[in-house]
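So, here's a batch of structures to check.
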Structure 1
């Protein structure tokens, strides 16, 4: 697994957790606002992590890591939005 894949996967998971928090734990709470907030917060966290690395001996910041973080966060939110849409639309509802 490449470094960028690891960033994307990690930040996708972070964004899903943030989305769940912003949605108050409800699939019906998954909105555009909650999704954008989750992406923004995850990306800002990635930026702060890269800034922190500039002070660590043997490490250096990489703007492409931040891009991978943002892409991963966007994918995580998209999957969360898809789960919310499936729930709202009743696609997997077995009672019909």
Structure 2
């Protein structure tokens, strides 16, 4: 079982969403990352090298970017956003990964 921690920026990202969306995202994080955070699936995958994170979790149109340390069994949520088309938005602003 992995421990899950949120960065300060990820918490601010999460607060930007409505409460119902926050609950969907938090439930998705719990279901998708608590037990197998470093196993690639249809909704979870390793990213190409970038400045944001090593991994991405897809929860519908929402995206959770995180780093995982297998040895410590720890997940650090770095950013939470949503995707429209091929663009990702964080707190309503488009940002490149």
Structure 3
């Protein structure tokens, strides 16, 4: 299942808490998830510099478990909104017989 994960701001977190060490660990874990096929796409929103991830997992619960292993999530510096996606079915209308 395709899952969209949108980074959510965590109140009280300061920029100083995003150390080079934890950011490098985050990049390493993201690379591992990408190499395993779980993390399919990774972006930053252009306006807020918040992460936008596309994951491939069995379900939303599995996606949450994978995200929970990211160093920034474990440290409580970021969180994610997890949105399970379904294929758009509206094209069927184009090919449905007309009454």
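Work out Kirkwood radius over Cα pairs in Å for each of structures 1, 2, 3, then name the structure with the largest result.
Values: 1: 14.0; 2: 13.3; 3: 15.0.
Structure 3 gives the largest value of Kirkwood radius over Cα pairs in Å among 1, 2, 3.
On mean count of other Cβ atoms within 10 Å over residues 13-20, which of the structures labelled 1, 2, 3 is highest?
On the way: 1: 20.8; 2: 14.0; 3: 9.9.
With respect to mean count of other Cβ atoms within 10 Å over residues 13-20, the highest-scoring structure among 1, 2, 3 is 1.
Which structure, out of 1, 2, 3, was helix-only ellipticity at 222 nm (-39500 (n - 2.57) for each DSSP H run of 4 or more, over all residues; to 500) calculated from, if the result is -7500? Don't jump to the answer; show the numbers that get you there.
Details: 1: -25000; 2: -7500; 3: -9500.
Computed on structure 2.
Computing relative contact order in percent (Cα under 8 Å, 6 or more apart) for each of 1, 2, 3, which one ends up highest? Provide the component values of the computation, followed by the final result.
On the way: 1: 40; 2: 30; 3: 44.
Comparing 1, 2, 3, the top value of relative contact order in percent (Cα under 8 Å, 6 or more apart) belongs to 3.
Rule-based calculations on the coordinates, nothing more; no lab input. Note that the structure is a prediction, hence the values are computed from the model and not measured. Cβ atoms are built from the backbone, for glycine too; each structure is taken alone.
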